[in-house]
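Below you'll find a set of structures to go through.
Nothing in this text is a laboratory measurement; each read-out follows from the coordinates by a stated rule. Quick caveat: nothing in here was measured; it's all calculated off a predicted structure. Cβ atoms are built from the backbone, for glycine too; each structure is taken alone.
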Structure 1
Amino acid sequence: MSPEAVVKLNAVATANAKYCPEDSADIKLVLTNIQLKREQNIPLMYQGYNNIEGPVWRDGALYYSNMGSHLPDKNDFVLTNQTSIWRLTLGQEPQLWMADTEAGTNGLALDSQGNLLAARQLDGSLVSIDWQSKKITAIATSYNNRRFNSPNDLTVTHNNTIYFTDPNWNIPSNIDPEDTQGGGQPGSMEPGQRIYRVTSDGTVNATAVTDLVPALSDKPNGIILSLDQQQLLVGGLRGLWVFDLTAGEVSNPQQILDTPIDGLGRDCSGNIYITTTVKLDTRTDGQVVLIIDKNHRVIGQLHVEGIHIVTNIAFGGDDRKTLIVTGLTDPRDGDRLRQCGDSACLKAGIYTTRLNVPGFPF
């Protein structure tokens, strides 16, 4: 191993130690009798469609994005994909932390100093948000002189390099598509939707992800680093791929799953938690958290009952052993109530369970 590689591994180990107790990499995940419980009294901001996304745990509380659309205004205009940020202490009722006129976020994350980072669809930017003043500071806003589409999810390295996905859905309806990066409708691999790398000084580069795997041009979504930060995992409508990551460059893509992927999380043993859809006895579009180990072998799945789409993952609690799962529901399917199996879907919500392995807060 080169001296540079040794230095990076040591830096990654130091960064991981902030969240992972010593020897936690050797803990075997036990899923016997583990079930997700729906948290009660989660208020929803919007009339109809609500999406809970981007969970991040900090200082005893969960922060998350609640996305949706208000009713038409006096001119019959619907401003879509507005997002507020909420703060939840488990067991209590969540409190509004930032209104949708300011937030406009999707994915949330933390940098190495614990600063709040956000993928912001309101203005197509990557930002930091001050915990006390709530001042929003832009990190990156454009590529090739056009705004990003709708930054969705992000992951952060030990040296605060950020990788994020930029699909072209969830763009607010007051944005002219001609001003964005573009991309095709679902099913299209037209260029315009990418995965970007932003260094700590704000330099933006498009990664080679969608060049190597054109299928990831079709609504790229979840993104996460492996525990050792030697690999980058990226998911979208057409599945999940893993890439080798060397000096910020991706290579050697390998497909892991072919189901639609939303969010990704990781624990301190190197397992990856994937929100996706599989066929279950109770419904063909069963919503699950699929779990793969560091060698990308499926080692288990947790069902998320009653939800339309399961969206994202975080670990919380004082010991970071509480798995937190978010979900969305659009209540109408054409002119009828949307069905999740034999019953009408529950409203968007948050689910939790306790595990024997700690994990990362976003």
Structure 2
Amino acid sequence: MLIKFSKSIIENILSIMINFTEKRDNSQITSHILLEAKDKLIIKATDKEFGIEYIDDSTEIIEKGTTTINGKKFYEIIKALNDDYISLEINDNIAIISQNHSIYKLPIFNANKFPEFPNLENFEKLNLNSINFIDGLKKIFPVIDTNNPKYELNGALLDIENNELNLVATDTKRLALYTVDKTSAKDIKIIIPKKAISELKKLFFDNFEIYYNEINLIIKSNNITFFTQLINGKFPDYKRIVPNEYQHIIKLNKQALTKAIKQIVIISQDIKITINKNEMLFESISDETFEAKTDIAIESNLENFTFAVNSRFILDYINSVDDDTIELCLNNPNIPFTLRNKNYQTIVMPLTI
């Protein structure tokens, strides 16, 4: 096998692939990437739970072949070389990387033992607007839990029922819900792992195809194919948590709200909020002697409506909304409140004051 490629192109590809490899144990074949030099160069990486295939048509295939190479070392070598063409040759179970007077030699593994990727023949296509799908995942991502003993909470629910798509996440203290109606996809419920979503939202921006079965989800664009194992579990009944109506709905300027909260966060992450007819008052909650207060002008029919909240929950929501205005939806100070904008909302549990 002998190939020649551009440093800048292969470095960009490897910066994506490296996130899918095992980095702590170099004895594992999953620490390697698979290179298949055919009519085009096909590069694969996987840790068995999720994986990626990238097709590169810019590489010059001088001699066809298949090999593995340590992903981390390969990436570090490519980054260290000059911005010029680089050669990779396989000779006597050694990968030889060369550029002018620079030569590196790395051992290779048996390419036949590289984990197989799922075959699309056993998958069903999911007819969704791909741009809405990625937008929804980006919005709910901060709310997905991490290392929760209930494994199903470490992912996002894709729930399609009666031609309506809901993307849902919760960390048990808040719940994020992104809704798209009028989808033609059949009814399904699948849970996508947080780790996979973290990569998905960086990889795909335009039109792509989505496939699934009971075990895996596959997303395919022109030159990238991504797969992830799905989480096998039952997601909480989120529809019971979402209020059907609200007694009070207050429109808030996103910029003013953000500025006020960030002023309080200097002193305390937890904030007490008091709503009056013409103002929303923000106060720090801290065991120390430090104190912070500020307010913004609003319009409401409330007086001395007080609750407390972790400021990060509000800031996470604000950062995911493009519009200048959001709605604060309230019932009772001691029960969850809602932040809402168009088809995206988050329901937040208040703190006990």
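Overview of results
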{"quantity": "Which of 1, 2 yields 0.40 [FRET efficiency 1/(1 + (r/R0)^6) of positions 151 and 319 (r between Cβ atoms, R0 = 25 Å, to 0.05), calculated]", "calculated": "2"}
{"quantity": "Structures 1, 2, by mean count of other Cβ atoms within 10 Å over residues 103-110: label with the highest value", "calculated": "1"}
{"quantity": "Label whose coordinates, when relative contact order in percent (Cα under 8 Å, 6 or more apart) is calculated, return 16 (choices 1, 2)", "calculated": "1"}
{"quantity": "Computed 23.2 for Kirkwood radius over Cα pairs in Å - originating structure among 1, 2", "calculated": "2"}
{"quantity": "If helix-only ellipticity at 222 nm (-39500 (n - 2.57) for each DSSP H run of 4 or more, over all residues; to 500) is computed and equals -5500, the structure in 1, 2", "calculated": "2"}
{"quantity": "Top of 1, 2 by mean count of other Cβ atoms within 10 Å over residues 15-22, largest first", "calculated": "2"}
{"quantity": "Structure (1, 2) behind the derived value 17.6 of mean count of other Cβ atoms within 10 Å over residues 215-222", "calculated": "2"}
{"quantity": "Winner on FRET efficiency 1/(1 + (r/R0)^6) of positions 55 and 271 (r between Cβ atoms, R0 = 30 Å, to 0.05) once structures 1, 2 are ranked, highest first", "calculated": "1"}
